[in-house]
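Each structure below appears as structure tokens.
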Structure P
Amino acid sequence: MHVLVTGGTGFIGRELVVALVANGHRVSVLSRRAGQMPFREGIHYTGRLDGLRAVDAVINLAGENLAERRWTATRKQQLRDSRIGTTQRLLSWMESLPTPPQTLISGSAIGYYGPRDDSPLDESAAPGEDFAARLCRDWEAEALRAQTLGLRVCTLRTGVVLGRDGGALAKMLPAFRLGGGGPLGNGQQWMSWVRRVDLVRLLIWLLENPHCQGAYNGTAPEPVRNRDFARALAASLRRPALLPMPAPALRLLLGEMAGLLLSGQRVLPTRAQAEGFVFRHPSLAPALSEIVG
């Protein structure tokens, strides 16, 4: 299968493209840095859509990091353009093709559900109303327009992705290694996490199983509270977790974006598990020990 990947040079995408090639697929990666990428057998980097033909499927992971800096009005527009604008350009390209791809798998995030309390959330839960929720809702709605072209569409609502060389964990590790880590705010908020290797496996499973369609939660089956995450990470490093970050300090530092860290969602991968996907890393403590050990 010829698969086009957007966001293929990012934290998730660079692992995905390698796994796709290992599974026998041919991969094109759309990237603004196409000319700077090293040669890799089975992977073609391109900065343009108009030269691509005979693409069987698209995996759309493009989007600037939501937690990189404060959400000014300009930053919010950048976040929307990098997700919704990219998806719109993909759909325009698909419409121009004599034979469009058969499948679109489009990224989303558990921010779709907005700040929630303790209730477990499956894919049928309603969206929230904050900025992150509206962003995810509009992103998914744009992706679903591909159904009018006859594509099978899946949207993957991803949680906190844990891997060795980037993502949220890379930002946490320096403080925790020095013994200065701890919970955020009161630590009661839920963290719905997933190992990167499982998320990549889930993306390929959605690609290779034509019965899959609609929204799926990309989270491990055992979410934890933030305080328990802090304890597990500290234990994996053999360090204490005694220095919480007070909520007022986070709000002062990050503004509206602090809500991502101080609120949470208890998200479960109900559809994926019901349809046969098996997580290799369902539990947090052994997952963290393997990553940082």
Structure Q
Amino acid sequence: MELKKYLILVVGPTGVGKTELCLNLAKIFDTEIISCDSRQFFRETNLGTAKPSPSELAQVKHHFINNLSIHDGYDVKAFERDAMVLLAQLFKNHDKIIMTGGSGLYVDAICNGFDDIPEIDPSVRKLIIEQYEKEGIVFLQTEVEEHDPVYYGVVDRQNPQRLMRALEVIRGTGRAYSSFRNKKKTKRPFEIIKIGLELDREELYGRIDLRMDMMIDAGLFEEAETLYPYRKLNALQTVGYTEIFGYLDGDYDRDEAVRLLKRNSRRYAKRQLTWFRRDTEIEWFDPKQQEDIYQFIKNQIG
């Protein structure tokens, strides 16, 4: 009888401790890690996306980290395609694979499948861009919140490219962008064990603030400055960079940029939790409960 294959999924908000747990689980199960954090795909963005450190990456084989350039076009459908091909390859040598990240739409694409989004008439996007240039980001935020509150609950609301893409699909198809998460769950050739990490809000926010201080000390502002000429690229329209670009544009001083970095990172974490809590199959743990998590996985495997 063919042995069952298991995808061990570890999700949770930024800063909660997913990296450490996944490294430990990968060593226990002698396997590899797939990242489904869309912010970590790009080689040029290191500090602002809180990737695993070079020493952590060296401990266990990771996939979908530093695999793209910020100049490459990439979306959730492409990730689903590429990740499913990779999983088929990895399952030839491993019965268990670890997957982790905080990008809800990308997690759903692997767990549930993702409907193909029809081609949208370019005139739709052209009109949206024109409105955005006249009315600013509040126009995008208002439209997406009204027509797709589910996606608005998780999207980086300071990312005009993501908002424009959602609005383009809404206007072009008459459907919410989030509705393209396949309502009929796609059957996968493996079992999925879902683990969520959570902390008391005060502790989580304290960790996020401390980590941001460490990222700044490590050179986050300097990294953002080297990326400033490319600030309009979609890959850079994200928390950790847009706040510094505003400072470099002269919109506010450095202290305000630091305040915004911490505030927006906390808000991002809150949206991630909101998204993942919709999934009743996720078993939630404190990241310090590593032995309990291991036992839970063993029990699920049987």
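The numbers here are math on the coordinates, done by the rules we state, and not lab data. Values in this document were obtained by computation on a predicted structure and should not be read as measured data. Cβ atoms are built from the backbone, for glycine too; each structure is taken alone.
Remarks
- Which of P, Q yields -15500 [helix-only ellipticity at 222 nm (-39500 (n - 2.57) for each DSSP H run of 4 or more, over all residues; to 500), calculated]: Q
- Comparison across structures P, Q (criterion: relative contact order in percent (Cα under 8 Å, 6 or more apart)) gives the highest value for Q.
- Value 1.8, calculated as distance in nm of label points 7 Å out along Cα→Cβ at positions 173 and 237, assigned to which of P, Q: Q
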